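A.B. asks: Next up: the structures, one after another.
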Structure P
Amino acid sequence: MSGGFSKYNGYAFFIIRLMLGIIFFTHGLQKFGAFGGSGVDSVISNMEKIGFSFPGFLGWTYCLVELIGGIFLVFGLFPRTVSFLQIIYLSLMFWKVDSLNGFFMTSKGGMEFSLLLIICAIAIFLNGAGALASYDKY
């Protein structure tokens, strides 16, 4: 059975990359105040409350990795580099926030959504961008 569908593997990773890019881009927009988001200052404040060193640097880079990284993933630009950066930030937030709130995404937020994003980013990192990528070398 695998022989018949293996020719579509590139398209499967294209779909994962496209959806991951859209999710990161829209969440990045939220972090800059769109769609009812609270803005970069709120992200920095939350990083400070969590106890991260250099919350200003981490907050800004986190917001930019989501926004610009999301655009890059949509167009297949530097997918491994972008997904690696996203894995780092997602893992930090997973460890410091989401894992403390249980598995299910309830009103407190849980780890299931973050875990899914991390797994998708790892798949892109290991496999590459899939079909219809602009630049898949890095």
Structure Q
Amino acid sequence: MAGDLPDYYFRIRENGAAVFRVDTENRQRRIELEPIAVANLRNGEIKPQGDRKLTPEETARIKAWMAERAEVLARRDVDDIHRAVDHLNLTAQWVQTRASDAQLEDVTDALLLAMHDLRTVLVRKKAERLTGGATGD
């Protein structure tokens, strides 16, 4: 089993990950996770843990993980939006076929405001793309 484990383990956090070196070469033959750094995806910062100095290999591996993770999160964002479109379609069907007056009273204003806000932003962004410039934010 030890041969199958990666050299590093990344414990996902909201802004990145805590990075550990995986150690299986010890007397007890246990798997030990040695904390080596904290990686922040928002600002690209890598902070070594304690007095540790990261090796170039460790830094390169952490940077590679950060790039891979950013790609995964970007794909998930787009997938979430496609799901939102599906939910809007399902919501329209629910409103048309099954919603009671009380249910509609409960959700109509929130939905209309959210859809108005989304439409406003989408129209502005579309205009910016068509004109090739920013209209100001």
Structure R
Amino acid sequence: MADQPDVTIYTDGACQGNPGPGGWGALLRYGKHEKTLSGGEKDTTNNRMELMAALEALRALNTSCQVTLFTDSEYLKKGITEWMPAWKRRNWRRKGGKLANVDLWMKLDEEIGRHEIHWRWVRGHAGNVFNERVDQIARKAIPK
């Protein structure tokens, strides 16, 4: 929809040990405006931090938006764009049984319904300025 704000989001998660203490970071860009978000947990996984970054970035949007979301996590991108429909058909289960991080996948499913989102994968640590920035934000958010 043309009347929706165009927002670009970059997200990243980081962990010291996996599992271990972890952090997540997000950068939201709208026109000339930028907002950074971050958080961390003492005992988590890298995948949970990747999901938290996307979830919290989308939660921060207070209106329906056209979103381009960049992530270096294939787990996040494929989970949303490829695997989620089958998980939902199987009542949030994988073919092999239990779905890891089901709580976050379900919350993400709620949030993505509010927006039109284009998911983009970007190679991590490959010189993308904004990806490098959210990587630093995520690392700084790891609890000491």
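Taken together, the values in this text are just the output of simple stated rules run on the coordinates, not laboratory data. If you're wondering where the values come from, they're calculated on a predicted model, not measured in any experiment. Cβ atoms are built from the backbone, for glycine too; each structure is taken alone.
A.B. asks: Between P, Q, R, which one scores greatest on FRET efficiency 1/(1 + (r/R0)^6) of positions 64 and 112 (r between Cβ atoms, R0 = 25 Å, to 0.05)?
C.D. replies: With respect to FRET efficiency 1/(1 + (r/R0)^6) of positions 64 and 112 (r between Cβ atoms, R0 = 25 Å, to 0.05), the highest-scoring structure among P, Q, R is R.
A.B. asks: While we're here: On relative contact order in percent (Cα under 8 Å, 6 or more apart), which of the structures labelled P, Q, R is highest?
C.D. replies: Across P, Q, R, relative contact order in percent (Cα under 8 Å, 6 or more apart) peaks for R.
A.B. asks: Taking -9500 as the value of helix-only ellipticity at 222 nm (-39500 (n - 2.57) for each DSSP H run of 4 or more, over all residues; to 500) derived from one of the structures shown (P, Q, R), identify that structure. Walk me through the numbers on the way to the answer.
C.D. replies: Details: P: -22000; Q: -19500; R: -9500.
So the calculation was done on R.
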